[in-house]
Structure 1
Amino acid sequence: MSELKLLHEAGALREARWWEAEPGGKVHCYLCPRHCHIGEGQSGFCFIRANQGGKLYNLGYAHPAALQIDPIEKKPLSHFFPGTRVFSMGTAGCNMGCFFCQNWDISKSRADQVHSSHVPPEDVVKLAIRNGCPSIAFTYNEPTIWGEYVIDICQAAKEYGLKTVMVSNGYVTREAFHDIYDHIDAANIDLKAFTENFYGRITLTHLKPVLETLERLKNETNVWFEITNLIIPTLNDAPSETRELTEWVLEHLGPGVPLHFTAFHPDFKLRDKPRTPPETLHSARAAAMEAGLHYVYEGNIHSDGAHTYCPSCKTLLIRRSWHDVRQNKLRNGCCPSCGLAIPGRWGNTDAAAVSPRKKKCVKRRPLRRATTT
């Protein structure tokens with residue numbers, strides 16, 4: 001725990017929230033459903049919540065391991081200020097153990113194993129403004145585990161009118177949920193599969209808490225949220241599982257919640273699995289729309305499944321190429337042909353055409369450039 005000792009000696013440790021002391025110097029962290037019981041000098045499963053002197057500290061506070069400017073569509077969010085840029089950031093660590101993680105070099109690392117610099121919440125906001133980003137995204141690793149940092153950034157962002165986005169696995173307790181999400185404007189929740197077997201074997205967690213988070217977002221907040229399901233050949237690509245997932249979303253969240261089916265590419269511990277065939281995404285999208293979902297997207301491939309269509313008159317409303325918005329026909333959030341209100345957060349981004357953007361990265365220091373959401 002060299003990083004913990006160095007931070008402690010420098011007076012830079014930030015005491016965590018969502019914990020309680022236990023006999024013998026241990027602490028109980030109840031931020032996520034793992035409920036880690038952490039001994040002196042040790043960290044929880046996530047690597048960045050550590051016990052020093054019988055208190056829990058967040059080693060990720062103000063120490064991002066990745067900073068980048070992305071299109072909002074990369075999160076992916078298709079109904080949240082389309083065509084805008086988002087200041088994206090992540091730290092070390094994660095509270096899931098996904099074998100297919102595409103940012104494993106930071107999410108499977110400890111705080112002292114990644115290159116990071118001290119970036120206080122106010123500086124995050126200044127960087128976002130300086131780079132023309134109306135939103136800040138907490139992404140790349142699991143932002144729940146650095147919830148204290150997330151909350152403080154959100155509070156600073158609101159003072160300047162910036163929006164905030166959680167890109168999350170949804171693995172958070174009821175006790176911490178509102179503390180974090182009451183500050184958030186939008187979220188994309190990664191619903192990794194729809195079987196307990198997959199969650200237990202491939203992510204080392206459980207399905208039920210993620211479903212509960214989605215229901216809380218729908219019923220207890222005003223957060224705009226979308227869902228991503230990464231389809232991995234032989235593991236969660238059965239049409240029956242896709243159908244069950246779709247039916248659950250329709251019944252518990254409604255037809256207006258956007259669902260993204262995205263393609264897997266071999267990485268981390270699942271290099272033996274093949275890439276997801278485009279036909280698998282096409283079939284999943286068709287089945288979901290036939291079941292009654294209005295906005296179903298395909299990701300990580302080039303296809304018409306990236307576009308937004310009016311569910312009533314089928315007018316093409318937003319045309320995309322990969323993560324670029326090429327045309328946006330919405331008028332005040334409504335279909336220009338039939339007038340149907342399209343759910344989402346559109347703001348003043350409606351325009352007849354939006355030029356493709358060039359990606360721009362923060363040059364402040366040589367932090368890692370994360371590759372996925």
Structure 2
Amino acid sequence: MEAIKGKGYSGDAMTPRERMAAFAAGGDLDRLPFILHLGEHASRLIGVSVARYSHDPKLMAEAQFAAFRDYGPDSVGVGPGLFGIAEAMGAELKFPEDGIPYIDGPVVHDESDLTRLNPADPYREGRLPLYLEALKIIDERIGRQVPVSSSVGGPLTTAAALRGTENLLKDLYRRPEWVHRLLALVTESALNYIDAVAELGLKTSISEPMASGSLISPAHFREFVVPYLKLYTERIIKHSGSGPHLHICGDTRHIWQDMAETGAAAISLDDMIDLAAAKDAVGDRVVIAGNVHPVETMLLGSPAQVEAEVRECLRKAYDSPRGFIVCPGCALPLHTPAENVHAFAAAVRRYARCPIDPLLLEDSGG
């Protein structure tokens with residue numbers, strides 16, 4: 001089958017797969033990598049509704065092909081995302097015709113409900129089989145050119161989808177033992193999915209927005225999140241030989257060391273975070289990734305503003321000891337203008353070319 005190679009990719013000296021392999025090995029690069037965190041925005045690239053996209057593996061794959069052709073990011077893929085594991089365990093998702101899916105209320109109301117929960121089978125339950133099929137299609141078509149990965153919601157995020165966010169936050173104080181039982185079930189389901197992705201020869205990343213310092217304390221992060229995230233990362237390392245990309249939203253300043261301690265290879269940081277501070281704190285332990293504003297800049301800003309913020313992110317973190325990946329601070333909003341994503345990709349190709357010229361990163365733009 002003919003390789004997909006379009007205007008977003010043709011200006012690079014290395015393929016994304018070559019670049020990411022060299023990046024992981026500490027080798028020479030043509031430029032620093034970038035990742036787009038497309039999420040449901042991918043549906044816009046092929047002109048279909050989120051509802052259709054979310055239930056058709058061929059459309060999921062087609063959207064990733066379009067993203068790779070048009071923007072040339074250094075990773076593509078799909079995943080059950082924040083709610084897919086919970087859905088496979090019995091949570092009901094609502095799919096607006098052209099909006100972001102959401103959980104339609106908790107399914108775990110009391111302790112007896114835990115006895116009815118079973119670890120999800122990724123080959124049979126929820127939409128997990130659809131994601132596995134989409135990943136297979138994507139990898140067969142463009143996997144030689146670009147790394148293909150899946151994404152999964154972290155343990156606390158999945159538990160909140162089953163229990164309800166407000167209920168779970170109260171449970172951390174009132175019923176911690178019950179929370180641990182729920183987290184153990186969630187983790188077993190996630191590990192099943194990680195194993196299934198690994199059977200395809202692919203790797204899983206983790207997104208854990210419920211673990212934000214804006215929602216829980218560092219002490220609760222260490223008690224209720226770190227032990228289970230370590231199980232995720234250990235399984236991923238067992239299969240792939242390296243740790244995953246870990247994204248946590250919000251204020252993570254007080255848990256950066258703990259995030260590194262989970263075994264993650266890269267930590268993705270929200271737009272509120274100062275990348276220079278993160279670089280100084282944990283840049284010698286993990287790759288830093290971030291953090292162009294997804295709403296203020298990518299959705300609502302102009303291409304010139306996108307370019308300026310990419311340059312600013314690079315100025316702060318391009319020299320991070322373990323490496324730096326340019327990406328939005330969270331998933332791209334559904335209606336992000338294509339011209340802003342093009343501006344993002346073009347800015348990385350202009351300013352992140354190696355060896356990086358620090359003068360180009362000054363406010364004047366060189």
Structure 3
Amino acid sequence: MRFNFVINMERMDPSQDMLEVVRHVTEMVQMADEGGIDIVWAAEHHAIEMTIAPNPFQLLAHFAAHTNRIRLGTGVVVAPYWHPIKVAGEAALLDLLSGGRLEFGIGKGAYQREFDRMAGGIHQNIGVPMMLEMLPAVKALWAGDYEHNGEYWQFPEATSCPKPLQKPHPPIWVAARDQGTYDAAVKDGCNIMSWGLTRPFSEVELYMSHFENAIANNPGIERPRFMTMRHTAIYENENDADLFVKCLQDQGAQFENLFRNLAPVVNGFPQKPDPELLMNQEGYTRETALANLVFGTPDQAIAKLRDYEALGVDYFCYNASFGVPMDRQKASLKLFIEEVMPAFQERGEAAAAQ
């Protein structure tokens with residue numbers, strides 16, 4: 001099992017200096033690059049301070065300029081907010097400028113609030129068929145001249161300028177949750193990105209079963225890769241868990257607010273909704289967080305990650321972004337790189353030698 005990393009530029013209140021946020025995120029990505037993490041992912045979100053990422057390609061270009069080897073993933077391009085010609089060109093340009101380091105991730109989008117502002121108020125579930133229509137169009141544009149007459153986009157013959165450096169195109173990842181999306185993605189030769197939120201490990205097992213079913217439904221294809229993401233916090237003392245749990249709980253209330261439009265967003269900051277309106281907070285209790293997420297000492301984290309490895313997960317994605325103070329984010333990542341990752345790298349090296 002290998003490791004990925006996601007970190008967002010985030011501000012949980014207006015007192016945080018934006019330049020300090022940029023410096024911090026850049027330094028975290030450099031730590032990941034030097035520490036042997038394979039891919040860093042950049043999200044796409046609009047008009048919210050808890051995830052400042054209006055264009056993942058721009059952020060990844062910044063990371064490319066400040067790193068040497070780590071691959072650069074869009075996690076994810078939100079299909080309903082883009083035109084296929086534009087996204088094909090933006091992605092290809094990043095691949096070119098980064099020396100062929102792009103991992104192209106695409107998804108349907110998360111927050112209805114964003115759909116209300118970025119996609120004319122369509123229901124967020126429409127993002128799935130839009131994503132599935134966009135994906136083959138982007139691949140065709142990367143290959144050469146292509147005309148499209150679909151349900152959601154129509155355009156005369158055009159091509160991507162520039163073309164991607166990687167041939168025939170960069171690796172493609174699809175953010176998937178339901179079996180139908182898994183089937184369509186795997187049939188098209190795409191890798192799978194999954195996120196079990198704060199749900200139990202059985203949620204990851206469910207997504208892996210979708211993945212295996214999709215492979216069985218498409219005999220003869222080359223096996224794609226499966227990645228799953230979890231909030232991650234590594235600390236030396238078990239008593240340090242409380243800080244990370246509190247940050248997770250605060251972000252969880254904001255997440256549900258954005259997902260369900262429960263309270264206003266003022267100058268980009270989601271306000272705390274009425275606690276009586278919250279429906280999904282059982283996943284954010286201290287007991288649940290410590291049981292379901294990769295929170296713990298290095299030894300505890302290794303023990304938890306063994307389950308992901310045994311399940312067949314190709315990439316575990318370390319999610320660092322849930323409002324944790326910057327110094328604690330760095331300390332956690334340092335412990336993960338120095339004390340957790342070697343336990344899996346040594347096993348991989350031993351297996352390769354046999």
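Every number in this text was worked out from the coordinates using simple rules, so none of it is lab data. The structure displayed is predicted, hence computed values, not measured ones. Cβ atoms are built from the backbone, for glycine too; each structure is taken alone.
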For distance in nm of label points 7 Å out along Cα→Cβ at positions 74 and 98, structure among 1, 2, 3 ranking highest is 2
When distance in nm of label points 7 Å out along Cα→Cβ at positions 250 and 338 is calculated for structures 1, 2, 3, the one with the largest value is 2
